[in-house]
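In what follows, structures are represented as structure tokens.
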Structure I
Amino acid sequence: MPVAALLVELHIGDSGSLKEKRAVVQHLLTTSRRRFGVAASEVEHHDLWQRARLGFAAVGSDASHVEDVLDSVERFVWSHPEVDVLGASRHWLDLDD
């Protein structure tokens, strides 16, 4: 059973407060959960106004499905003009027994 995590580092340039940042972050997380069925959370930079690190996790019956889901999530995040993606990385865990 393949499991993968996607970490995305963001800069939110127009954010002037934590409240503005949270609105952008919550939109990305909530929509990703609903649209792609992933687990999603802000995992770092909680107290910075213009930075966020988001984590997304997916599990599936085969690696290609998990890859497709995370590709979709990454495209979704990149498509938002409110954010600049500074970097993204994937981490795999293979639970075959």
Structure II
Amino acid sequence: MKHATLSTLEGLTDLLVQIRARGGIKEKRIGIFYRKSKAFLHFHEDPAGVFADLNVGTDFERFPLNTPQQRQALLAAIDRALNLGLCETFNCG
């Protein structure tokens, strides 16, 4: 599975705008996000479609992005991962 091309990422503009609106992550290159100094999110493509790899702690979890519902699932997972990081920082408990 190869990294998503610029053309593929341009097709994800609405999703990328929503991701960029979240705090705590930085887009180093288009479609490649970091949290602090660690890789957080990037995109792949293959004949089956487009996928996102999200760092959910010690591993990356792969999310398909071929439907609006799948894209919403990714956004929810991003929010969970970001909230988990806040709890690690502030000892939520």
Structure III
Amino acid sequence: MVMQCSLRAKTTEFRLYAPAAKRVSLAGTFNSWNNKRLTAKKDSKGNWMVKLNLKPGTYEYKFVVDGSWINDPNSTHSVSNAFGTHNSVIEIK
């Protein structure tokens, strides 16, 4: 008998406080850096949120706020990228 271990995806919430923003999206290694596919929703307090299911692993990402790519101010990890800036990093266990 062979035991299989499947890596289960976890619902992961990305949140950004940007009350003046008109549009916020999320792009990263989990969606081939597509800045149009994951649009965040804004609450009444100016927090933008997007949820997605991610399998265990390490992912790089950025928020795109009104066309400007920015790091997650709540992220404690980042790595250099090919553009001379940094990407935020999240690890899903």
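Nothing in this text is a laboratory measurement; each read-out follows from the coordinates by a stated rule. Quantities reported herein were computed from a predicted structural model and do not represent experimental measurements.
Work out which structure the value 23, 13, 12 belongs to, where semi-axes √(5λ) of the Cα gyration tensor in Å was derived from one of I, II, III.
Attributed to the structure labelled II.
As an exercise: relative contact order in percent (Cα under 8 Å, 6 or more apart), calculated from one structure in I, II, III, equals 48. Which structure is it? It traces back to I.
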